[in-house]
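In the part that follows, the structures are each spelled out as structure tokens.
Bear in mind these aren't lab numbers, they're just calculated from the coordinates by the rules spelled out. Keep in mind that what you see is a predicted model, and the values were worked out from it rather than measured. Cβ atoms are built from the backbone, for glycine too; each structure is taken alone.
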Structure 1
Amino acid sequence: MENRHKKILEVLNKQKQVKVQDLSKLLQTSTVTIRKDLKLLEEKRLLFRNHGGASLESPYVNDRSVNEKEFINAPEKAAIGLQASKMIQDDQFIILASGTSILAMAKFINPLKKLTVVTSALNVAMELAKRENIEVLQLGGYLRSNSYSVIGHYSELILRETACSKLFLSVDGLDLDYGLTTTNALEAHLNQQMIASTKEVIILVDSTKFGKKSFGRICGIDQVDHIVTDRNIAPDIEKKIKSLGIDLTICE
């Protein structure tokens, strides 16, 4: 058993993530035995089990301050934000949710004609307020100091009275089987109302968020129209997204 565990860890250190089926073939043992091995190794804190296998990184996302997250994968987020900003047309009514990728996007939005933006994020609203052609509708409610975003009943009431063409949404985790998640359940509920108030859902997500889950589930992948991510996306994830019929933009 020790030799088998050693081999599993060797493969995992090379590939960063492994599948039960692949390990079963490689080690010529049953999938039941492999799952038991992975459970024991997780108990020793040597790996993290996930759906169908294991990885070196935890699949669960913890809540962190926006000031901390802003500097994580900053070049990728800037590229994603720039690309997403090009998807806006003049005279549109759009929704911008909260998050560092959304803030990165806001810095590139400078329309020649009128644009109306509904947002839950105070930092996004302050960035857009610098542009004379942008009309900002700031949602109200309880302020989350970790994200500079508002949540709650008042925000949802306003959204129920609006109809927008596009929603730009950033998430903490995107698992292609489980769906989109965020660290706060009330924010997840607000995001659900945003989806209900718009025609097209566009997700801004850096490649490190794929395969991750967080506390609050927003929706399934079937409610997503377009994903904008960076060039570090894994080939198998890219292939699966395209097979689901979701538009995918990969930023260089």
Structure 2
Amino acid sequence: MISAADKLIAHRGYPCHYPENTLAGIIAAITVGARFIEVDVQLTADSVAVLFHDRDLQRLCGRSGALHDYHWQQVRTFSVRDPSNAHRQEPLSRLKDLASLLLAHPGITAFIELKRISLAHFDENAMLATVFADLQAVLGQCVMISYSLSALEKVRKRGCQPIAVVADDWHALSQPQVQALQAEYLFCDIASLPDEGYLALSGSRLAVYECTDAEQARALLSRGVDLVETFAIGEMLASLQMDVKP
């Protein structure tokens, strides 16, 4: 039997209760039972890989500019704000810090999103070299994911590391360039899914984002979706309590 934890991805950790992409949120997600987590990675000006989602620092850190405008010695003094709770803040975390956490939790699979802003600002091979170096000890627990097909092609050339294509549009997943990658996972925005029909995709596991509604998650899983990303991992795990036959 497959449990709810096998069907849910803790999207950026546990943003319903902790600032996103922070070690505190990721630890909390693991503590409540998450087996899959997803984080976003960008580089600082001196090429330190940091967990961060946005193209600029304003929403989460209240600062101007992008992450790549600052060196790590500056970034390490920044705090990530919780948009729903102004009093809750957490420091930004390096990808190396996540690797140490994964090493202590070998049952966790991490989806590592290579953000397009960093891939565009830095050389793609240079960014991949940094990310792979930081994750070397835990690469067996990681899946590299991105909107960038060229970056994923480069990941493929590095060896057998699993990959995932991310697309905002359901129809983009059937494009020849995407299919040629033979990605182990495909991620898609829930809003773009067709209203009816079975959604399973041959050869790849389908993950959808973003969902905090257990009934919606059940409906999507019954239509062939393999994994559902959620900001509310604890609540979703408690609500679903499902037994799904393989």
With mean count of other Cβ atoms within 10 Å over residues 41-48 derived as 13.5, matching label from 1, 2: 1
Quick one: helix-only ellipticity at 222 nm (-39500 (n - 2.57) for each DSSP H run of 4 or more, over all residues; to 500) came out at -8000 when computed from one of 1, 2, so which one is it? 2
Have a look at 1, 2 and say which one yields 2.1 for distance in nm of label points 7 Å out along Cα→Cβ at positions 193 and 225, as calculated. 1
Quick check on the output: 123 is volume of the Cα convex hull per residue in Å³, for residues 105-184 alone, derived from one of 1, 2. Which one produced it? 1
State the single structure among 1, 2 that was used to calculate percent of Cα pairs over 28 Å apart, giving 37. 1
Output the label of whichever structure in 1, 2 has the greatest value of relative contact order in percent (Cα under 8 Å, 6 or more apart). 2
When FRET efficiency 1/(1 + (r/R0)^6) of positions 25 and 153 (r between Cβ atoms, R0 = 35 Å, to 0.05) is computed for each of 1, 2, which one produces 0.10? 1
